[in-house]
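Pasting the structures in now, so scroll down.
Every number here is computed from the coordinates shown, using simple stated rules; none is lab data. It should be emphasised that the depicted structure is a prediction, and the values quoted were computed from it without experimental measurement. Cβ atoms are built from the backbone, for glycine too; each structure is taken alone.
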Structure I
Amino acid sequence: MAYSDRELLARLIECEAGGEGDNGMKAVAGVVMNRVHATGGEYARVGQGSIRKIIMQPGQFVCASETEGGAYNPQNIYNMEPTDVHYEIADWAIAGNRLPDVAESLWFYNPYSNKCRSNFPSDVGYFQTRIGDHCFYNPTSAYFKT
């Protein structure tokens, strides 16, 4: 894959949050960049400061996978066609900008319901806020032991 880090991030933003408005897309981009800059835990070890390693880490982003559950996943980063807004948000996040409500968040997910879980993915993350269809989670001290 010859995509630049900027291109990968723009594609992931479109795929994961393209229908969530500017704040939803900025929040998702912020999570990716928070993982890139994590000072400890799993993302610091796996990502090593690399956008590509964070996005392509297996099992993290459905949109980074061409198959899910043994079937083709048509909504993946390879099928995205980012527009100017996706690149602008990628640039915004790469420059170090974050939405205040998700400034430390390392995870997001769509619960497909009105209620967000209090912890995600387990006791290493606690609920911070909801933006659009996504719930965002900040790390607990337990995350840094992962």
Structure II
Amino acid sequence: MYPEIMVIPMREELARAGVEETKTAAQVEQALARPGTTMVIVNSICGCAAGKMRPGVRMALQHATLPDHKITVFAGQDREATDKVRSRLEGNPPTSPAIALFRDGKLAYLMQRSAIETATAPQIAQELTRVFDELCARTNA
């Protein structure tokens, strides 16, 4: 684990964008139990991938269509919460950073580190907004 002072700016970057921090397994479970769509961001200290992921998420959160809820866990810091998120990724290998979208508590989309580290922040934002439009758009019935 890194000293908390090192990760504060990385935590705050997402918090300022309106992403709720979850630090315990119970908080993750409670968040994923809410109806609708929930974006889960596995934050990381990794400069190469997470350094592009956080700005990409912030850009995507400017889009008109958004998930109902947005939470984050910090890999290597919030171990209990991170393990709980990873247990809900339906057998996908754990990576950090990562971005998942759940619909009514079920995994609907996952962007793993391999996709994040080969993309730019605008490309990450573009992919997320595509996913938001596909999975989060409300229909009037």
Structures I, II compared on FRET efficiency 1/(1 + (r/R0)^6) of positions 30 and 70 (r between Cβ atoms, R0 = 35 Å, to 0.05): the greatest is II
Looking at structures I, II, which one was distance in nm of label points 7 Å out along Cα→Cβ at positions 14 and 54 calculated from, given that it came out as 1.0? II
If distance in nm of label points 7 Å out along Cα→Cβ at positions 62 and 126 is computed and equals 1.5, the structure in I, II: II
Suppose helix-only ellipticity at 222 nm (-39500 (n - 2.57) for each DSSP H run of 4 or more, over all residues; to 500) works out to -13500; of I, II, which structure was it derived from? II
By the measure relative contact order in percent (Cα under 8 Å, 6 or more apart), tell me the structure among I, II with the highest figure. II
Looking at structures I, II, which one was Cα extents along the principal axes in Å calculated from, given that it came out as 50, 32, 28? II
Tell me which structure, out of I, II, gives 0.3 once distance in nm of label points 7 Å out along Cα→Cβ at positions 38 and 102 is calculated. II
